[in-house]
Structure P
Amino acid sequence: MLASSGPSPKSAAKRIGEIAFEARLVDGVPGRELKSLADDLKRRIDSGVVAVVSRADGKAAIVVGVTSDLTRRFDAVELVRLGAEALGGKGGGGRADLAQAGGPETASAEAALVAIERAVAAKVQAATK
């Protein structure tokens, strides 16, 4: 589920129902660079949701991206706020297709990605009922 380095040439996205989901944990990448990384991952999966957490300078930053075809089903702002909560942060913002947040709890980086994955899975499951 998680990669500990930069983006790989091939997508490592997993499937949650019919939705591609890719989660990445990258260390030492400044938060300002995460949006471009998320955009790259969105292009690689073509359709789906991506989440990237970076631990740098004693803080964690998180970005969630949703491909344009799925923004009616998934809101990146809603998802990034779940991740920020796990990181001990509050809020987060952006657009339905790309949102960013942060928090002080770097040890909770994987938990933030899991929280986002669970939220995506819950929406997929609810849609199939």
Structure Q
Amino acid sequence: MPRHVPASVTELSRIGLLSSLPGEVLIKLAGRMKREEVQPGKPVVTEGEQGDQLYFVLSGLLAVTQEAQGARRMLKPGDYFGEVALTMNMPRTASIRAMTPSVVASCDRGTFDEFIRPLFSD
């Protein structure tokens, strides 16, 4: 089992959604986010599964696909995914797979509710 490596404040500050957060909030958030390396071809989330994590792309390219529509778009550093499952409390609406060696940071529902959900209500 890989050890928990938190995301860095510098990495999180590059994410548009989080860039408005004050430094002390980013520090708390960084400590609660899990950083994960994803090899090309490996799925990060699968359409239809229960979603309990929000993900931020720190590096690499990831493909978004939906069973009904096929390839939808590419995610690049600074993008995020998984918010629909968390905000609407529903299964994943798409599958996300790494196309290149990638790094993502994720947070659980509690961290999302405390720090990130308010950013969607603005």
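Only the coordinates and a few stated rules stand behind these numbers; no lab work does. Everything quoted here is computed from the prediction, not taken from an experiment. Cβ atoms are built from the backbone, for glycine too; each structure is taken alone.
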**Message:** I have 41, 29, 27 for Cα extents along the principal axes in Å, calculated from one of the structures P, Q. Which structure is it?
**Reply:** Q
**Message:** When distance in nm of label points 7 Å out along Cα→Cβ at positions 58 and 114 is computed for each of P, Q, which one produces 2.7?
**Reply:** P
**Asked** Where is mean count of other Cβ atoms within 10 Å over residues 82-89 largest, in which of P, Q?
**Response** P
**Asked** When you work out relative contact order in percent (Cα under 8 Å, 6 or more apart) for each of the structures P, Q, which one comes out largest?
**Response** Q
**Prompt:** P, Q: which one has helix-only ellipticity at 222 nm (-39500 (n - 2.57) for each DSSP H run of 4 or more, over all residues; to 500), as calculated, at -10500?
**Reply:** P
